[in-house]
Every structure is written in structure tokens, then in C-alpha cells.
Structure 1
């Protein structure tokens, strides 16, 4: 009888530890998802800041030389702008991969009656959708930025005249139109996902007493 009682007590203890671990894992994972979503937003803001700087950087590159050869220099302001945006896109991809791994972590957390699975499943759904849209944004932007780079470098061509010079702006504007369309698809997920994450994190913090 004593042996049976000890086994039951031990089983209950293990069950409680498992439940506690599930809640802690969920809280930690939700917090990391919040961190990576915040990083994504920060990267997007920085990319937009660099886009706003393009006119200034274009004018600064013109003033590097009298014959437009400055557009062919590797360290001109436009190239620095482009390289900065490429780095930011790489950081976005790292955050996107982290988010996909964290979604899998949420799926792998053991069942617990105290876990609000409806909310957790919505977080997984919204985060996965956000990652899919972010993938399109990053891959398309990387293709477009290479075309943008070539457009600026084409200005150094001796055959460049007034018409082809200003055609560069039309080409770049078309690229940004596509980038912004893809960005809009990302932004529509941020607010509902952020609301879900905040509410879920508050619940998990309250229930774990931390």
C-alpha cells in the first residue's frame, strides 16, 4: 500500500513538473517570438530610413566627380546605402528563420490544461503567415536591389544622355513600388500578431507567478 502511494505521489510530482515546464517553455518561446518580431520591425524601419536617404546620397555621388564616374566608385554614398540595406535584409532573414524555429518549438510543447491552445495556435498561424510574406519581401527586394545597383552604375556609361540619366529614376521607382506592395502584405500581420503575443505573455506570466 505504501509502495503504491509512493508511486502515485511520484507520478503526480512528475506531472506537475511537466506542466510547469510546459508553461515556462511557452512563456520563454512567446517572449522570443516577440523579440524577433520587434527586430523585424526595426529592420524594416531602418531600410525605409535608408530609402529616404537615397536622394541625398544620389546628389552626393554626383558631386564626387565632374564626369559622373563617381557612380562607378565602390565606396560612393549610393553603394554604401545599398550595402546597408542588404545587411538589414540578411538580418531580417535571420529573424525569419528564428521565428519558424520558435513556431516549431510552440508545436512541440507538451499538452497542458492551463495552456490556451486556441491562442497558441493563432500565434503559430499568424507568425507562419508573417514569415511567408517576409520571405517574398526579402527575396524580391534582394533581386530588385541588384537591378537598382546596375541602374546607378549604368550612369557611368559614356553613351548616357539626359534622357537615359533620368530614366534611372523611373526604373528605381518601379522597383520601390513592388517592394512597398510586398511590405504592405507584411505590415497587415504585425498589429494582430503583436496583440496576440502581448495577451498570451501576460496570461503566462500571471499563471507562472513571475
Structure 2
């Protein structure tokens, strides 16, 4: 497959994760005002969509960079550093330097593993994504590789204590800014979990 074809496939996966996250996000978990939940959701709809689009863009850039690096065939320290620069959650982590370094190491290891796993797909002569997966991996390996790609939230969940994501509000509510760190990680994890289920279902169809 070409680098462009692999990117296109993962772009679709990223979009699905993001849509699930947006659907799961509950504004009442981040805004403490005395209004019915449906009213809060209505007031914050535009702000939420804009903020989730920002999160999706970061995720998309990282996914594209994984495929680009896989196609180039080498993970360098500069590449690991760039991957961290693209990570919205890492960029907004404000814990002590030792713990942030550990966070960065875990994300860097995730990056390196996914690059290694994706590289054979980019090198495959097959034109269809799942044909290249089947050619490269047996069923168990395929599920492990693709589910592993959608497991970054497991790392994020360990570091929400000193992570700060905020969203400015212009809604008429008596609040100008809210923190949504834990809710963002929670819904991202929900999106990834759904994608891992879909990977397993697709593998059942392809290999059986």
C-alpha cells in the first residue's frame, strides 16, 4: 500500500473515534450551574464542537506522523520529540519534571511500537488495507496490532492528575472558562474502546 492509502484508512478510524468522543461528552460534568442538563448541552454545543475539533486535529496529526515515520522506516529521537510536540495532552501536563519525563517516555514507546506495527502495511503490495493486514499478520496479531494503535488513552488516564485542559466559554452562562481534562480523557477512551471492538469484529469477517 502507499503511504497515502494507509493514512486514509487510519484517518477514517480517527474520525470515528472523535465522533464517538463528541457523542459521549457530557457538559454537565464540567459546568456547575443550576440548569437542566439538556439546556446546558444546548448552550455549550458550539463551544464543545470547536474544542473537540481541536483535540481531533491533534490526534489526526499524530496519526499521520505515525504513518509517515513508518513509511520512512526509522524512529529517531527527533521523531519521538516531534510526536510529543503534537500531543495536546502532553503539552498541557504540568506535573514535576520527573513524572513528565515518564509520561513522555510512555508516549514515545507507544509511538515507536505503532510505527513498527504499521511499517509492514505501508510496504505491502496489496491495495486494500485489510488485504495488507491479512498478508502481514495472522488474526491474533492483527487484532493485537490494531487494538494497540487505539490504546493511547490508557496512558493518558495515568496522568490526568497534573494535566489541565481548559475551554473558554461565550454562552451567557456565569462562567468564562471550564476545565474538562478528565471528561476529555474519558470520552477519548470511550472512542478508542469502540474502535477496538470494531477492529475485532472486522478481523472476524476478514479471517473467518
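Bear in mind these aren't lab numbers, they're just calculated from the coordinates by the rules spelled out. Fair warning: this is a prediction, and the values are worked out from it, not measured in the lab. Cβ atoms are built from the backbone, for glycine too; each structure is taken alone.
Ranked by FRET efficiency 1/(1 + (r/R0)^6) of positions 66 and 194 (r between Cβ atoms, R0 = 30 Å, to 0.05), which of 1, 2 sits at the highest value?
Between 1, 2, the highest calculated value is found for 2.
Out of 1, 2, which structure matches -24000 when helix-only ellipticity at 222 nm (-39500 (n - 2.57) for each DSSP H run of 4 or more, over all residues; to 500) is calculated?
Derived from 2, not from the others.
For distance in nm of label points 7 Å out along Cα→Cβ at positions 90 and 146, which structure out of 1, 2 has the highest calculated value? Let's see the in-between values first.
Working: 1: 1.6; 2: 2.6.
Largest one: structure 2.
Matching task: 4.1 is the computed value of distance in nm of label points 7 Å out along Cα→Cβ at positions 42 and 106. Pick the structure from 1, 2.
This figure was derived from 2.
Of structures 1, 2, which gives 14.6 when mean projected area of the Cα convex hull in nm² is computed from the coordinates?
Derived from 1, not from the others.
Out of 1, 2, which one gives 4.3 for distance in nm of label points 7 Å out along Cα→Cβ at positions 50 and 74 as computed from the coordinates?
The read-out was computed on structure 2.
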